[in-house]
Structure 1
Amino acid sequence: MSRAPLWRAVAALAVIATSLLLALTMAPRLGLDLRGGTQLVFETRDSPTVRADADATDRALDVLRRRADALGVVDPTLVRSGEKRIIVELPGVLDPREAAAVIGKTAQLNFHPVLGPAEGGDTHAIADESGQKLKLGPVALGGAGVTDAAARSDPQAGPGWFVTIDFKEPGPWRKLTGEAACAPVGDHKRRVAIVLDNEIISSPQVDESIACGAGIGGGTTQITGSFTPQEAQNLAVLIKGGSLPVPLELVEQRTVGPTLGADAIAASAKAGVVGVILTAVFIGMVYRLVGVLAAVALACYGLISYAGLVAMGATLTLPGLAGFVLAIGMAVDANVLVFERAREEYGDAPRRGLKAALERGFKNAWSAIADSNITTLLAAGLLFWLASGPVKGFGVTLAIGVLASLVSAMLITRVLTAALIGRIGPRASGIGSIGRVRTWLTRRDPDLMRRRRLWLAVAAGLLVVAGAGLVTRGLNYGVEFTGGRIVEFATSSPVDVAAARQAVADAGFPSAVVQRSDDALSVRTGQISADDVVRMEEALDRRVGEVAKQRDELIGPSLGEELRRNAIIALAVALAAQLVYLAFRFRWTFGTAAVAALFVDAAVVVGAFAWMGKPIDGVFLAAMLTIIGYSVNDKVVLFDRVRELWPVRRREPFGRVVNAAILQTAPRTVNTGLGALFILAALAVFGGDSLRDFAVALLIGIVAGTLSSSFVAGPAAIALERRSGQAPPAPAAPRVRPVRRDGSGAVV
């Protein structure tokens, strides 16, 4: 074995061993949509005295973190996103009302003297815990003066709970309580009001043992009363949290039950297993030995991808699971490209041997593989940059999958095939012939580009049909892009939708959109509160039988508008980025033709979803950017072959060159497309409602993208070249290399 193959074998073994070690010793970080819990997204707002910048948001984050820690939630996550947003993840918290009420209190915490009951003319009166209006004096102590607060009990003193408060400086609290102690016992003026968000959260009386003017010293105090443990803890959390430097607005909330997450993991795992088995059987049947070895490399790809996820600490979300499964289909693409090139090399020079043909297949396919993977990484980067919530996880998973597929195909497959290819005959190897599809195309040699105007007319017709769907049906924007609330309830038995709609209307939401899918009901409304959701759930329980909330998403109107704008920007930037990259790697005419075909692909998918009335949401955005990244792979492979053929066939019409490139790359296009369709069909069947629309969008997009490469990008490139006036590329200068033979006598 030569030094280079030995180096590859050692590297492949090291990658697999490291990945196996990471997979066995580290656990993935599951997103809340998979493990259950609540995610709250707050946005800071300017106050009259403080601007909501990054520094103010960081200080607000510190306050929220203290509040979350005091709630006792296991492993809460709080991070700043951008300059003004704070993301709070609370695993296991399925009722967001209490969490949002405690964590998201927005105003300043202040301590006031009570001046007495409010009179009719008092405009600034505030109700106490019992609802009685009180007139308060000016702020005597701010929340910044509080260092700690805790809920405690003392069995020796009795069964009750109380709250302790510690102050930075004892003076202000001593003065406030000393003045209150001058009022008679039972008088309102003997009380101290603790105010948060213009609401009295506690108004205790100064104990009768405190003398007038003496006050409570020592820097600590106790608030006693008939507290339950939870009431004492909530009060301590609010006091300890102190003052937020700027107000907060809840702009997004997602709640997912643990059962739904477990079902999603099981469904995605089943889809992945079925998809991998179908893909492995298919690639093994088409490419025989090298196909079987590629299937082994695909299993290694799954291990490498998983290890990469856990090593990076990336959060695995539901769309991320879909990306993990989908990337298996993409990993097939590199193997198919290599094997098809190896078949060509063996057909051109069989005397060199199978091993030499395979080596040249890896070498000659690298350009197309690199270009196609870079374009997919561009789409993944846009998802991470512009998407929100779980869809960001899809971008991360897709990027990791692309890189893992390169390692799987270009390293592991190469090592396995190089070790065994020289020990079997050409027929069993899978690369000893050009295949049935290529043989049939070579024999028939159809001139597809002779009718290029017809293909462009058909593409224009599809654009018209898609546009008609947009005009007549419109787009069904999901809550993520419009703002509002969507709640999904699991049902124990089939439910009559009409009865469910009536129940929701009777609960006070006549304009809500109620839909049924499988064993669940989804209700879409405007901006309603968590208390409204509880009322709706109770109404459904009474009318249609027991239901259980399993998903709850709230998107503020400003965030919905921003996400919708970002989606349009992401699609436009994706097309522009592909154009720039393709124009840099190829000719500008090729790049323009490819992007024109991508536009057709995107329009067909959007139009189909308009006609079908399916939701346009963040998952659809992930599907669209994946389609752009996946579809451009076909265009890259086609134009890479055109770039290779044109210099040596300069005397032929350019249309014939494009036609030859289409026919030569057709086997790769068909085989890769079928590999992806197996995966997507498995996702559509087993992935559940949440992934079905994603799979449908990709199925439509990949079929459209496969056809548009030949029947839109090819004819468009011919038309553009006729108008460009550019000269054909010059043939590369021939290179003379020394000939040597390997141990078997084959020329290498």
Structure 2
Amino acid sequence: MKGYINVCLVGLLLFGSCQQNGTGSAIDRKTVVERHNVTNNSMDTLASLTVGNGTFAYTVDATGMQTFADKYVNGVSLGTQSEWGWNSFDNDRDYTFDETLKSYDFNNEGRDAKYSIQHKVSGTREQQATEYFRVNPHRLQLGNVGLELHLASGELAGVQDIQNIEQTLDLWTGLIHSKFSLEGQPVEVYTAAGQAADQAAVQVSSPLIAKGRLKVFIRYPFPSGKFLDDAAFYGNTDEHSTKLIVNSQESGVISHKLSGTTYFTGLHFSNGQLSEQDKHYFVYTPDPELETFDFSFAFNTGNNFELAPIDYESTRKQSTTAWTEFWQSGAAVDFDGSTDPRAHELERRVVLSQYLTRVQCGGSNPPQETGLTFNSWYGKPHTEMHWWHGVHFALWGRAEIMEKSLDYYFRTFDKAKALAERQGYKGVRWIKMSDNEGNESPSSVAAFLIWQQPHVIYMSELAYRDHKDKSVLAKYKDIVFATAEFMADYAYYDKEKDRYNLGLGVIPAQEVFPAAKTRNPTYELAYWDWALRTAQSWKERLGEPRVATWDSVINKLAELPVQDDVYLATETATDSYTFPKWMTDHPSVLGALGMVPESPKLDKVIMKNTLETVWEKWSWGNTWGWDFPMTAMNAARLNMPERALDALFMDIQTNTYLKNGHNYQDGRLRLYLPGNGGLLTAVAMMLEGWDTSSGDLPGFPKDGTWKIKKEGFSKMP
């Protein structure tokens, strides 16, 4: 990215433009972005909008604030979340993590490998310990901040009372402008998120202020302790405490104490009064002489808000500057002028996915799959999804955002090493489901997944390709080599067949297969091979000798399982395409070419047969949002660009992109950011290509229906 920007600057000085696309004209980025601004004219619970900065997000309804959070619990919930906001319930029964462990020896080698699983017998101490460590720690909803609107009768207004809604998210600036009326009285709200702190601000104008009918509330929900936390659980009021500890005419500080954490909310506002109205419910009443007021709110682990902007205008400037810089950095694509009817929708999805991932996935950890909106899996990151969350940033010329999230691996290295040692392996085994500090969460699926293991090698390689500097090798080498050390040691040597196997004891990315009966899944074999070869190339780049044991595994790793000229999902599932259950969940066999670069072990003719078989027979209604870009990447590498586009636009519910750009899955997961990240990855690959591709725009048809301008992309490995 940096190199491309420098070239642009020189080009601007010499020629007045910077060109890096097939059509020979620079992209008007502002026009491309703004033609996909989101507008709302109703209280649509699936169309809520978010402002944020990558480590903090604030999601609002059509009033521009979280006025009706309880009405959005089954939509895109009105969450306020940060990267640091976590809590744990009291461990009253002194559960220990060891109580979640169970020993396995899948290959009868005398191994006492302890896995943290979900004990199934209800009421036992082991099952209760499992539940405790799955729930704790959990990510917090920091608080609801909304408008308290009153009817002329004095009653609180409901959703049905909000009329004449006109709301716009200006993507270029990250600002939301909302207008509506209540009993014929206009209300106008501007919403912005600060970029230097976990803070947002609004500016509100209305005749209702003078009538005492428009106020702002701050309400603190309690963590639900459930798989999902929709930011509107107001029970258990006696199990947490809130206190107004600073109160003046223009500022206030509220402390919120829970069983496992205490944090603070700093408030700055136009002249008015802040008061506690009920337990965990505070209200700002603006001076009735005001026609317009500002209200800013920041969250912090300490009572220190000196750095937070104190008004809307300063917050607006921060947002505008940061978002303009974002859109002007990195890559861009313009599909305007294409006659393929899907072009405009693809561009919309691409623009909105960039916005959403920059807002919700820009921290120093792998994000949770629902970002900073609402909890899924108790708010915990899943490292196997990190590839889908992070790779696109590097391909779109913003590798620094991806690299920020790699901090997680440095911070959790010792715990990953302890996990490997607990199971008798060398190196580090990356924890699939954890909190930000690498504390493992019990799971009878996550404990046996391995496809997260090579991700950090892949992303470290992308960082090196971006910088092309040995300092990157020095920075990440310990992580890359310890990761590879586990991978080589994990591969089980089969003396009878003189080969190394993956499994028994593995659940593939396609999670329908039982660990105790599964060996050599195709995708994992291909990824293992590529990652170990890449780790060896790092040794050579650093002038270090290759590791002999890694080469032994590379040279004798089991072949990709084939039957009837089609790759099987796993070697042990010879009925891969006849047994219905095996044709649900992720068709990850396709990831062996697409996500994973072409391997010496792979036959592209057989993979093409596999794609055709999967396309025809798969239960596509039982898939996830990233399966469609994964399929598109497979088709692109097989020189099937029309099929790649068909995959991106498959008419399946889990491939739905809502008005706000979120990838809808079902009533449980109303947003799913791996789908957005996967889309961006696939499109970047189809535009710029991969190491072994040739020609321009290799993933798009050459039939004249696509008119494409592109600039700033990096090739995929």
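Each of structures 1, 2 was scored by FRET efficiency 1/(1 + (r/R0)^6) of positions 230 and 526 (r between Cβ atoms, R0 = 35 Å, to 0.05); the highest score is held by 1.
Calculating FRET efficiency 1/(1 + (r/R0)^6) of positions 286 and 350 (r between Cβ atoms, R0 = 30 Å, to 0.05) for structures 1, 2 picks out 1 as the one with the greatest value.
From which structure (1, 2) was Kirkwood radius over Cα pairs in Å, for residues 638-701 alone calculated, if the value obtained is 12.8? Only one of 1, 2 returns 12.8 for Kirkwood radius over Cα pairs in Å, for residues 638-701 alone, namely 2. Out of 1, 2, which structure matches 4.0 when distance in nm of label points 7 Å out along Cα→Cβ at positions 30 and 462 is calculated? Traced to structure 1. Quick one: Kirkwood radius over Cα pairs in Å, for residues 222-669 alone came out at 24.5 when computed from one of 1, 2, so which one is it? It was calculated from structure 2.
For which of 1, 2 does distance in nm of label points 7 Å out along Cα→Cβ at positions 438 and 694, calculated from the coordinates, equal 4.5? Label of the source structure: 2. From which structure (1, 2) was helix-only ellipticity at 222 nm (-39500 (n - 2.57) for each DSSP H run of 4 or more, over all residues; to 500) calculated, if the value obtained is -19500? Comparing all candidates, it corresponds to 1. Each of structures 1, 2 was scored by Rg/Rh (Cα atoms, Kirkwood Rh); the highest score is held by 1. For the set 1, 2, ranking by mean count of other Cβ atoms within 10 Å over residues 214-221 places 2 highest.
Readers should treat all values here as calculations from the given coordinates under stated rules, not as data from a laboratory. Bear in mind the structure is a predicted one, so any value in this text is a computation, not a measurement. Cβ atoms are built from the backbone, for glycine too; each structure is taken alone.
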